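> Below are structures written as structure tokens.
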Structure 1
Amino acid sequence: MPVTSEKIMQRLLLAVAFSALSALLLIAVFIISQGLPFIFRYGFREFLFSSQWNPQAGKFGIFPMVVSTLWVTLGAMAIGAPLGVAGAVFLTEFVPRTVMRIIKPSIELLAGIPSVVYGFIGVMVLAPLIRDHLGGPGLSLLAGSIILGIMILPTIISISIDSIMAVPKSYREGSLALGATVWQTVRMVTLPAARSGIAASIILAMGRAVGETMAVIMVTGNSVKIPGSALEPVRTLTANIALEMGYATGMHRQALFATGVVLFVVIMILNFSASYVMRQRKARR
């Protein structure tokens, strides 16, 4: 390729890369510029720790939704993280490579299923099962946790498989040569060596769970209150924004943007944490 053409391509790719970064920056600036003034004016403590959300009365406390988001996310991680890591270990250590190469892409395809499909399955199948066998209205914190736990499985399994496969083969061979069983090798050698990548997959999956909207709206019941049990309906931060932004005006609209600022900060912290963990793994190689 001529030198001039190469330079043109380099500049073109550089422009495309900066356009993506510029779009992200503009989104961040817009959300922060719309939401941060409201937080300062209304009061950070009152906004984040008050339990009263009544826009018509000028009450904008998001604490019940913060707690609900936290519990739904933790419930999803309690379901998705063990299943995802166990699935990754099984596919990399206990099945033939040909089978794993078929199953792994199939699992990754689950990430492309629209979240509304998961929500529909939750409403039609999961919620009635919870209502009939455990009690409550069915649309609840538990239903949201289960659906999100299933939705984050592709992220955890895919990244965990890559991390486990990146462990040098000599580690396994050395352990087996010393008389360890396959399971002992997995538990005491392979998983510790891949733990940073597995941790990164869990952190990224947590960010996905925190930011999920449509499926959560459909299966959690959308009640603005602090849940007393896993069978009670809840409303997450993302669901609150999606449900009320269509008709919000004035301070109500600003409060929703402020909620977006809180979500943006949380997800950025999770993403930076995942990036840091991945860099630490590469540095130890």
Structure 2
Amino acid sequence: MHSILRSATKEVIIGHDVPFVIIGERINPTGRKKFQEQLRAGDLSQIEIDVQQQVEGGADVLDVNMGVPLTDEPDLLSRAIKLVQSKTDLPICIDSSVIEALEAGLKAYEGKALVNSMTGEDDRMELILPLVKEHKAVIMALSNDETGIPATAQERLVITEKIVRTVEKYGIPLEDLVIDPLAMTVGADTEAVKITLETIHLIKEKFGLNMSMGASNVSFGLPNRHAVNASFLPMAMAAGLTSAIMDARTKEIGTSVRAADLLLGNDPWGGNWISAFRAQQPSA
């Protein structure tokens, strides 16, 4: 099953038999006080820097989040998307919990976007899925609902099935659904990653769906986070994860993903691995 994202000129395929898709997480004001202040003042120049760094780091898709308090988020998100599309041909993941912002972002976007994200709550699905269908987008859906974060993989599988049935009811093809199996911090629960990996495996086995998640969540609160994230991603890829929202600027993490693609047979003849190695060599 292939989930296809497009910009005006470029196509990116998410699937179990193709290279892992890296979604750059950096264009997000959460935890970035200076960036928030710039955005409130109408200064979008930092976005151009973030785009360049993530493209150079090997991102395949760029997540764009403009959730800044005391701003007009729909207008801000619309302007940010237009700016990003003027600077790169990478497809965009439109990231907002505000329906009006998602609608504005989808209207501004040229291509087939990934919408981040929706939960399994009935009222959220009723609001978001008509938008997704209208704009022929791909929806990322978290495997939780109004009851909170499920404690077990089986409970997450039950919510995933509910999401699948609802998406089908709206006439949206399942290739346009990407499930987030929920990455929780291992610093708070040493079993958290085991549960996530089991969830990934079960969803792949039962539905064959593509999956993505905020990979950096697993290391939250821990020292040397890059090493933890770089170790987690190949394990998740082996279980069936096909994409992740992650720090595309971090060489250690990008290298681990490319190595896992090679070892899992998703980089035929090592083309991507060899190209990335050559690109890092100093020119003669």
Structure 3
Amino acid sequence: MSFVDFKGVWLAYNDELLAKGQFAVEDITLQVTEGEFIAIVGPSGCGKSTFMKLATGLKRPSRGSIVIGGQPVNGPLKITGMAFQAPSLLPWRTTLANVMLPLEIVEPYRSSFKQKKAEYEAKARTLLQNVGLAGYEDKFPWQLSGGMQQRASICRALIHEPKMLLLDEPFGALDAFTREELWCTLRDLQAAQKFNVILVTHDLRESVFLADTVYVMSKSPGRFVVRREIDLPRPRDLELTYTPAFTDLVHELRGHIGAVRNTFAKAAA
């Protein structure tokens, strides 16, 4: 059974746009198996972030249905964690306190936070150690590099053990070397914990390195025009990114996005 199931999903952002038939995304249908890592790529403004809002339950579809984890999505989901391009760590909280924040506000952790604080703190420390932030637990965000902040942001998204992690351009603001380090961090976390991942990215190399399946979206109104399984063996290391098999997949996806751009340009002319 699919863990994520979109069936004929359309979204207009308000009733006026709906009445005019102006949709942000249209006819989105996909099934994602449990533990699968998918990436969504496409030109700017194609609806990638809108898809993420639908997947988290922050937006409800105008048409169609969404089922995640066997339950219809009728509002914000508690089984997901999210990380964005900006880490958005609270500047007055330490790294450890930032990571623990979801445990203070998400049930069932919130009701037992005071009694189990020491247990939750140990859990957060272990997670920080796993991403290379041991020794930085008591530092504040302004004392961390951009890559360190993003590591902490991912830990915060995972601390409550979500079944699905949603990532919206999480590494886009980082330098190439740091970005590749975090690819490997995410690869290892997902391999160990088997949570689902939906990654929105402009980086085609990132999508091919990390994902099991890559979806290409068209220009707005966004819809999926290509589904490409990434049949590269796991575990993947960075040396793979220099192989012909890897670069061929990247070039293939780039060609699909180029075709999307050309189609849009002709339609606008």
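Bear in mind that the values in this text are calculations on the coordinates, not laboratory data. Predicted model, so just to flag it, every value in this text is computed and none were measured. Cβ atoms are built from the backbone, for glycine too; each structure is taken alone.
> Starting from the value 1.19: which structure in 1, 2, 3 was Cα Rg over 2.2 N^0.38 Å calculated from?
Details: 1: 1.19; 2: 0.96; 3: 1.04.
Checking each candidate, the match is 1.
> Ranked by FRET efficiency 1/(1 + (r/R0)^6) of positions 105 and 241 (r between Cβ atoms, R0 = 35 Å, to 0.05), which of 1, 2, 3 sits at the highest value? Spell out each step's value before the answer.
Numbers: 1: 0.55; 2: 0.90; 3: 0.35.
Comparing 1, 2, 3 by FRET efficiency 1/(1 + (r/R0)^6) of positions 105 and 241 (r between Cβ atoms, R0 = 35 Å, to 0.05), the maximum is at 2.
> For which of the structures 1, 2, 3 does the calculation of helix-only ellipticity at 222 nm (-39500 (n - 2.57) for each DSSP H run of 4 or more, over all residues; to 500) return -24500?
Label of the source structure: 1.
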